[in-house]
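K.L.:
Read through the structures below before going on.
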Structure 1
Amino acid sequence: MYTKRTVIVNETGIHARPAGEFAQIAKNFPCTVTVQNISRASGTAVNAKSLIRIMGEEFIKGSVIEISADGEEEREAVEALAALIDSGFHE
């Protein structure tokens, strides 16, 4: 398992378009990928390949998130998703 933490930097957080982009990138990898909003006490790890689950987690600007992957290409998956978050989804 490979895990990395990062912070949501874009002003609008993860709304529909970024959530779709995030899920699409996660789907490109054969491993299991989860994302968790660790800024919220009730934040639980959700399937990063699910647009609906991502949108339900209320990822707002400043949220600390943890991306985890387990399996083949786990490091590549986490690094690709963290880079997307760090870029502010190019917004």
Structure 2
Amino acid sequence: MIGVIATLKIQDGKQEGFEALMKELTAAVRANEPACTLYQLHKTDDPTTYIMLEQYGSGADLEAHRVTPHFKELGGKLGEFLAGAPGIQILPAVE
């Protein structure tokens, strides 16, 4: 099992559009990626910082996520909202 914590800093004033895009991406992941057992966006105390929590059955499942058509299409649109590069942590589960 692989966990991912993505910290996303968004340009102020673009939160609504970002959240709409992420809802669309989340729906596509949940509908098309059965090996992804968690894909959920979270707000923080800072209105321009979000945390995406993800969980996959394996590293191969995470790699497969990154090349799906929906991730390439919708993930490619994130740039217009981001205020910097996402911080990504990939964490192997203790099993």
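Coordinate-derived values only; no laboratory data. Computed from a prediction, not measured in an experiment: that's the story for all the values here. Cβ atoms are built from the backbone, for glycine too; each structure is taken alone.
K.L.:
Quick check on the output: 18.0 is mean count of other Cβ atoms within 10 Å over residues 20-27, derived from one of 1, 2. Which one produced it?
P.N.:
The read-out was computed on structure 1.
K.L.:
Please state which of the structures 1, 2 yields 13.6 when Kirkwood radius over Cα pairs in Å is computed from it.
P.N.:
Structure 2 accounts for this read-out.
K.L.:
From 1, 2, which structure was relative contact order in percent (Cα under 8 Å, 6 or more apart) = 45 calculated on?
P.N.:
Clearly, the read-out refers to 1.
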